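What follows is a set of structures to go through.
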Structure 1
Amino acid sequence: MDATAASHSAKPAAEPTHHDLKLIVTVSTLGTVFEWYDFYIYATLAPLFAKLFFPGSSPTAGLLLALATFGIGFAARPVGGAIFGALGDRIGRKVSFLVTITMMGLATTAIGLIGTYAQIGIAAPILLVLLRTIQGLAVGGQYSGAAVYVAEHAPTHRRGFTTGFLQTGPGFGFMLSMLAVLVTSGLTGEEAWVAWGWRIPFILSLGLLAISIWMRLMLSESPVFAAMAQAGATARHPLREAFATRARVGRVVAAMIGIAVGQSVAGYVGLIQAMNFLTTAVHMEPFSMRVILIASLAFGGVASWAGGWLSDIIGRKRTAVAGYILFLVILFPLFTTLGKMANPGLADAVRAAPVVVTGSDCRFNPFTQKPQPTACGRLLDTLTKAGAPYAKHKAAAGSAPVLTVGGVRVAPDDKPAITAALAKAGYTTPPARPEAGTLLAMLALLCLLGVSTGLAYGPVGAWMTELFPARTRYSSFAISYNFGVGIFAGFMPFIVQTIVALTGNPLAGLWYPFTMVAIGLTVAVVFLPETRGKPID
């Protein structure tokens, strides 16, 4: 007997009481925070994983490979969304996200147990990619299932407020991962941390998994799905039904670009790109960087909930559009100012002694382990490994490359001379810990970024739930959301860092999120309806 037939004998679920709703929201939110902790702990440690799992590469290539592996987890999300979305539409919301959180917790724990490249060779990156894929499959079904589950319990006039608690999951999950890294690295010391201490945050996931399963077993099925099951109205082939007409396909595509791509790319600038920028581009002192990021992530989580609450008042669409516009206005000025505050010595060096490369053939492949094919490409490789931003100028065909640091020519093939010139100009001076006032100013800027991303992200759970019919809601939500997030946002850190490596400009990579959010804004305004107050049964 299939699940749909078996469910015919079940009694319809009663409308949840206020106490039931509080329990549902609390359990679902905590489970979502724990699952995002599992998923983001890898991003927190991407520079370390570049050394432990891709040691044969250059520092730049190793970081890019580590970020690509991070992106692989996101690429698996649409597949997970299709699998678990269909499962959730056929046999129930609760069962689907119980399976996903179990997969996520076990895969995360396993990452903490596998050997590094030095210990097991090529098997290390292969296992890492496999486990990141399992994590991606799991998270592809988790968030959409939790959002649908909570929204189908919530009162119509408080759907944004209620699902807004779920929207705190990524921010608080990433914050929890950074706290775990900050505490365990401090307790173990740097040498032990690199040798084995990094495993602790991953293994801790086993305890979070036990708590999550225990909490979610207390929940009942959503009343909307229970009523459909009682009436025999659940979809036997949810995926086929979700794409049965041109209008349904259009709605899925519009939601993917106008909601998923726009808010996720903006959100991951605050969650991930800010950390990568402060770590790799401006070389900010690590402890201070982690402290302000943890504080900004906590604020961002609250801002996401507030965005959901606001969408109950002014509408889902208006709230998200306001977030998109604010993000586009502040993006470049905010990161420019952050860089100057985080490492004023580097900012002074860039202003007083700019590095300029002039050449006719400056082909540069940041991934290769072989020497670059041209003299100018080898020069760019040297500057990239030194972490020095540079400007490129085109020269006449056949011209030898010319390097100037602060207007003074330096032999482009003399690495010791280049290193000395960069050090003299202040490019390689270790940054001092910023003063308290500077840290507070940086935190204020990151919180402003959190306001923009919170407005964009806060309404998503309610908006996406209201866009799709109950029979295929989980599948349509999961596929549109995870395809947008998994492809366009998941590879954003990799794309941004590749652009930076190719151009030598630490801000050039920001054109990718700017463009994606601008496209999302356009699609949201033109093609997506307002859904506040819409019945979802």
Structure 2
Amino acid sequence: MLVKFIISFIPFGIYLWIKSKHSVHMLQQNWYNEGNRYIKWIWKNKKIVFCCLELLCIVFVFGFILTDVWIMVLFVTFYTVLSLILLHQESKAQNKLPLKFTKRVKRLFVTIYLAYLIPIIVMMIFYQEQYLTIYYLIIGFMAYMNYYMVYVANIINHPIEKAINHSFKRKAIKKLNAMNIKVIGVTGSYGKTSSKNILSDILNMKYNALPTPKNFNTPLGLIITINNHLDKFNDVLIAEMGAFKQGEIKELCDLVHPSYGILTKIGTAHLESFGSQKNIQKGKFELIESLPQDGIGVLNADDPLQVSYQLKNTCKIVWIGIDNEKADVRAENIKLGFDGTTFDVRFKDNDKKYSFTTKLLGQANVYNLLAGIALGHEFGMTIEQLQAGVKKVKPVEHRLEMKKMGNINIIDDAYNSNPVGAKMALDTLKLMPGKKIVVTPGMIEMGIEQDKLNATFGEQIAEVANAVILVGEKQTEPIYQALIKKKYKQENIYVLNDVKMAFPLMQTLSEKDTYVLLENDLPDIFNER
């Protein structure tokens, strides 16, 4: 009987693997529970985490069938069926960001399986047939609580991960200290990645600059960049710096010690985790206040939250702007077209105007270009080098990026939407000819202001779009209500629960000249089922 008991766990092991993959996937997308993000996700998705049918089967079937042979048959059948159901769901799923099987994830799976194996091994050692039902009830309940088992495994592995990260950190610090390299920090509520990549393209006209890859803007991301990507030929490191709460930018600055800093714009992104607008403001200025006295900070003169801040540093500050005439580096005469943007730049110490051309769209990108121009100017680059650099700048993926999909023109602004960027994206769409469609799941992580900001976004959409595709019924309810309030035609509003369903719908709605704005693209943790 013991051999049969052991064999009966084969379908259970398969089921556990499939279910754990999803649990770990959600943990990974929630930054391994940093700021309790994973726990918050669990409570927001109780229907996914706590399957009532599974619990009822465990309690009533395993608990009341007393014949040992039948309970074993039911156990095997139950987890075979559940495995097939999960495999079917997995084959249908279209994850926007699949689970990455990093070394950390592999170590986590070892801990998860050990957590399940230890009680099973104990049961095998002290196996008694009369307790078979109790054995299956215990194991079944542990499987039911898999999302929490993953949480516990993550806690168990935390000291191991901390020790591994610490050794990598020491290696990165030693490597960086041995190099004579300019380090630039880039932060802000919006536009960090765009500003970083733009700055890299501009500086590479004279220097060999290395920007942190993709959105590697955490301590581990910077450590990986230094250890794996930085080499002896680089003379500039551009470090994107992200944060969810105060102190995190300071931690990044203590790691790489930037002498130069760019602060893009301060807004409401991650308001929920920061707690207040004032905390966001202080958190972002940690970069500028960490610069040495001979360092240079680039600030936005059109941002009230930057102009009003009492800076606790005497380093040199270069102000950029469009509206503020007192800015040190100012853009004017901005003209937007399908092929890109042209604008003139004035430097405060020079009466001349210099013309710049870029493939990028939107006023937000003009600010990012100005920051690159301002810092490049401080680095001694000529106007010709700056002009060539701006012209060479490549569109950043998913940030007002123009694409073609059949006869549809896509304005892809699908990365991390915010109130300022969303409004600018709509302004860009408004300038385009033909039919205009907006596809959006709304904005997230805006704290108590989220519904209000999404409602404002809905009102702005009503002024521009001929059709609206909302992704996620609950998430987009404020946008939907704002559209109705603005007397937007209800038959032109389409509500879906998965962005993948939007693409065939776009084809159906398209005409000869159709422009579609993809505004924000929520990760899989926000899919509504």
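Rule-based calculations on the coordinates, nothing more; no lab input. Since the structure is predicted, the reported quantities are computational estimates derived from the model, not experimental observations.
The figures follow:
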| read-out | value |
| --- | --- |
| Which entry (1, 2) yields the derived value 19.2 for Kirkwood radius over Cα pairs in Å, for residues 331-482 alone | 1 |
| Test item: relative contact order in percent (Cα under 8 Å, 6 or more apart) calculated as 26, pick one of 1, 2 | 1 |
| Comparison of 1, 2 - label where Cα Rg over 2.2 N^0.38 Å is highest | 2 |
| Label whose coordinates, when helix-only ellipticity at 222 nm (-39500 (n - 2.57) for each DSSP H run of 4 or more, over all residues; to 500) is calculated, return -21500 (choices 1, 2) | 1 |
